[in-house]
Structure I
Amino acid sequence: MPTTLSLSLADLEGELDFRTGRLLEAGPGGNEIRRSILPGGVRIITERMPSLHSVAIGFWAGVGSRDEAPGMLGSTHFLEHLLFKGTTTRSALDIAHAFDAVGGESNALTAKEHTCYYARVLSEDTPMAIDTLADMVSSAVLDPELLEQERGVILEEIAMDQDDPTDVAFENFVQQLMGEHPLGRPIGGTPEEIQAVPRDKVWEHYRKYYTPDRLVISAAGGLEHSQIVELVLTALEKYGWNLHEGIMPADRRVRSRVQTTPLAREKVIEKGFEQTNIVMGCPGLIAGDDRRYAMSVLNAALGGGMSSRLFQEIREKRGLAYSTFSFSGSYSDAGYFGLYAGCLPAKVDQVMELMRGEFAKVAAEGLTEAELAKVVGQLGGATIMGSEDAGSRMSRLGRAELDSGLYIGLDELLERIRAVTLDEVRDLAAYLASQEMVTTIVK
């Protein structure tokens, strides 16, 4: 069974020592996963990997682009940039120098339901990394002059993305499928939104969502959980966060599906690219849906590798495209599934017919026993190999805490993938095929 990450108020009042944390999983070689809630609601989850000499650390804020109110559109991604531009005690150069001086790495990412500031350093430099990240998250100043400078940088980033045909195709596909729902908005905002959002709205967004009860800190590598807890507690209090006793973390998102209304069945965007990019898809599964393991199998079989149906039929047998695959995405209350191919303009109709045809075959007939066995092996190997570095483990822990509050160990994850049946895959494909499909073409 998956391990529930939730702790009660009684845990905060003494049933558990938050410095030691709750042991969620113990593995060979001293590996262990522990989880604590600090007074104030900050959640810390770590994976001790004694064989490593480095640590990956993520400070996760439970806010994404979907949470932006009118007048604040683009603020979430704006903050991702601005938190590196200085605090009350550090300049932007100080932040950059702190990590460069020890050969470390630091970066950030903005998604539709969370934002993460992360670093990887040698274990001995963990105190510096935590102190710096805590300072950034809790004490950013959003200097007006630097904000205006960064506004231009973000506009350049958006322009760069608009020159990538695949990015344009996928951004427009999600917007087309989700319609007016906030999940359909671009994560980085539009040029018009970035130009319009004032500093006081970005500051308001920061003060509202960057709070102890919304903060999750995950770490993996050569570490001790109790040390991470002490370092985080000391740093956040040092930089002004008042961690009152007995405050619980903010509630996770309600997981009930929302109904989205597509903007159009088909959308054609002319950008003057040499290649035509095709994305077609439909509503998929929300995060936490029990069918997500069958979705992994379906994705891998239909378009997840060189032996997948799409790759074999479109590229290997006919040479119609260089890249073709299937994909899926899940949020707390919505999701999508789709197919992609990039081809010459003259081949669009033939490629689209093949994409639809392969999807329809799986929906009607399912997979073969041989395909299922191959895909299960493929997913198992990819899962294990993808979890062998501290960064991926840190990310997995942070996302589990924010998304569901359930931690599923690798062994159980593999068991669930291996338990997927042919009927489950066929039923899921049939369900997806019954949804309204939309198509985005960028050329």
Structure II
Amino acid sequence: MTAVADNPLPESAITPAAGEEAVGVVGADVRVPLVTGEWVEYANFDYAASAPCLTAVHRRLEEALPYYASVHRGAGFHSQVSTDAYERARRSVADFVGARQGDAVVFVRSTTDALNLLARSVPDGCTVVVFEAEHHASLLPWQHRGSRAGRVVRLPLPASPGEAVEAARSALGSAPEGPRLLCVTAASNVTGEIWPIEELTEVAHSAGARIVVDAAQLVPHRAFSLAATGADYVAFSGHKLYAPFGSGVLAGRTDWLRAAAPYLAGGGATANVTEDGVRWNDLPARHEAGSPNVLGAVTLAAACDVLSAADQERLHEREQALLRRLRDGLARIPGVHDLGLWGGDHPRVGIVSFVVDGLAADQLAAALSAEYGVGVRDGLFCAHLLTRRLLPSGHTQAVRASLGLGTTEEHVDRLVGAVAELATRGPRWNYELVDDRIAPVPDPRPRP
């Protein structure tokens, strides 16, 4: 008889990594070349687009890879291990978002995917109320082909949080009888400003409506709870939560999701297929057709576990100190304008969008990268309606600097110093349009 070896699975493949030592990010010490020939540590200010992977998440991925297999449909040991890991991941995510007993957690590809799923699951004729301040992921799905929303009400940018609450109250109260849904961001991907989710939830429920929260920009910075806020649904992405592996989540109430036809038709969503028709599975498999992204779910859950176990108050205080340092530094530079909807004192996550008079956003971003090793985002940030309304006259795009767990004081000071130099004397290098992007010409920087 063959001897049975000890359990080969590392304990951390079963028990989440935890503690402050786990919040380091992969690539934090990577050095990048400048056009001048120097090398510097990369200052990443693009966390709001895609955050780098946590080192603990990277370890979880390496632990899962040897046992990687399709889930829910294999008798082999690897399939059983992967199935256990996948469903464990679902429980971790449920805990992370404060899901209530009976709430569904559906794994999808991204926040965009999650909200498109909900748009195809709302009851026919549902009135959807949405602010023009939304990211395209939460602005556009309701009117896209395939949505069951019957009427979409777009509310203009509110001048204050209180005005946002009252505008939602009025729109929901005057909507036709029938199902109604309020869609709102938790934190703006343009300004970082935090929206009054609890008040908006109360307004929605008092009108007999539901609310879905786009928390993609909030959950990497602050805790969110379905149970505590009372929100009906929440959507977010793994790639903004230090798990950049093409995964996302829609979590919340089950009845609309259970009544809707599967978001994707295919294997996994089916309970039985005969010559006469199809009987679909119940949740969550109903909306997870195809071979699920096991590694995406496992790594997303690992990020949830790490952030849940960390000292979130300390992380918040650290981020706010860096944010004040950045905003104060930019405010001292003549010609720099910080974009905001509700004033400089309104609570924000670590996002700052700004413009510099006399310097186009794309040229500023290119120069920050090529001459200083600073990575920012330029453009309208997939929130065209909001960003264009906030831009000062003469500007068509903005630069966004977003902070994360790998941001340091040196990174902030380098960004502020670089913006000050560029605002004063302009770029040192020549820049031209190359493949539809402003780029240094020539560009001697070697690629890895």
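One of I, II was used to compute Cα extents along the principal axes in Å, and the result was 62, 51, 40. Which label is that?
On the way: I: 62, 51, 40; II: 71, 70, 42.
Only one of I, II returns 62, 51, 40 for Cα extents along the principal axes in Å, namely I.
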A value of -12500 was derived for helix-only ellipticity at 222 nm (-39500 (n - 2.57) for each DSSP H run of 4 or more, over all residues; to 500); which structure in I, II was it taken from?
I
Consider the structures I, II: one of them gives 2.9 for distance in nm of label points 7 Å out along Cα→Cβ at positions 46 and 150 as calculated from the coordinates. Say which.
I
Once mean count of other Cβ atoms within 10 Å over residues 22-29 is calculated for all of I, II, which comes out largest?
II
Given a value of 2.7 for distance in nm of label points 7 Å out along Cα→Cβ at positions 190 and 358, point me to the structure among I, II it was derived from.
II
I have 3.1 for distance in nm of label points 7 Å out along Cα→Cβ at positions 110 and 126, calculated from one of the structures I, II. Which structure is it?
I
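Only the coordinates and a few stated rules stand behind these numbers; no lab work does. None of the values given here were measured: they were computed from a predicted structure. Cβ atoms are built from the backbone, for glycine too; each structure is taken alone.
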